[in-house]
1. So if we calculate distance in nm of label points 7 Å out along Cα→Cβ at positions 74 and 106 for every structure here (1, 2), which label has the highest result?
2. Can you say which of 1, 2 returns 3.5 when distance in nm of label points 7 Å out along Cα→Cβ at positions 2 and 18 is computed?
3. Taking mean count of other Cβ atoms within 10 Å over residues 34-41 as the criterion, which structure among 1, 2 has the greatest value?
4. Figure out for me which of the structures 1, 2 the number -11500 belongs to, where helix-only ellipticity at 222 nm (-39500 (n - 2.57) for each DSSP H run of 4 or more, over all residues; to 500) was derived from the coordinates.
5. Suppose you compute relative contact order in percent (Cα under 8 Å, 6 or more apart) for every structure in 1, 2: which one lands on 23?
6. Work out the source of 11 here, i.e. which of 1, 2 gives that when percent of Cα pairs over 25 Å apart is computed.
7. Taking distance in nm of label points 7 Å out along Cα→Cβ at positions 66 and 98 as the quantity of interest, name the structure among 1, 2 where it is greatest.
8. Quick one: FRET efficiency 1/(1 + (r/R0)^6) of positions 50 and 82 (r between Cβ atoms, R0 = 35 Å, to 0.05) came out at 0.70 when computed from one of 1, 2, so which one is it?
Structure 1
Amino acid sequence: MRTILLAIGFISVVFGVVGIFLPVLPTTPFLLLAAAAFLRSSDKAYQWLINHPYLGNYVRNYYSGKGIPRKAKITAITMVWLTLGLSIHFVIKVLAVRILLACIGAGVTVYLLSLPTYTPDS
């Protein structure tokens, strides 16, 4: 399990770094996933991430309650509804599963909107 969590953590870091440069890929959620995976698998990797001079800011701002950047919120919500919408419309045929996916999407959206929006000035 430790190896799987480490792999998830490092893959999430890669996606998070790519998300810095691609507007359709959210950085903060991937770095938070990496931090959670590292926290449960490797203290050394976790310390590396949260103390990283650039990437660590995303994780520390979230954990300290400062929130996540507006761009990350918009991108994450857009990607949630884009993927869920395509799945609901083209893939899932069972009405109950469609409703469940829509409820999950609504819950994720409400959660992301309830988080503070981090601005460097705050």
Structure 2
Amino acid sequence: MDSKDLAELAAEACDDRKAKNIQLIRINEVSSLADWIIVAEGLSDVNVRAIINSIEDKLKIKANRLPLRKEGFNEAKWALLDYGELIINILQPYERQYYDLEAFWSHGQKHEYATSY
């Protein structure tokens, strides 16, 4: 499974738990940090945790992948999963607006994910 497939699978997992405004940003041509960054929004700490659990479960089952690092799960204001070539950020609305990761990665190639609802 290549990094794009992994990113799309993670975006589906976000969508499964009603994440808002899912953005996939391809950064492999502008950074050596990763190939893809996902930024999505959870409306509460419970929602952020549910999204993170959904991603971990789906990537483990479908891609046999576990995160290299996991941050922010307990506070659930901004949670991060690092899969090496894919970094996933799930933020609550205030944190997403404040940190504005999309602007930080604006030189990457954006791909909006069309939600199923």
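1. Max of distance in nm of label points 7 Å out along Cα→Cβ at positions 74 and 106: 2.
2. 2
3. Evaluating mean count of other Cβ atoms within 10 Å over residues 34-41 on every structure, the highest lands on 2.
4. Working: 1: -24000; 2: -11500.
Answer for the origin of the read-out: 2.
5. 1
6. Working through the options, I get structure 2.
7. That would be structure 1.
8. 1
Every read-out reported here was derived from the displayed coordinates using simple, explicitly stated rules and does not represent laboratory data. Everything numeric here is computed off the predicted structure, so don't read it as measured data. Cβ atoms are built from the backbone, for glycine too; each structure is taken alone.
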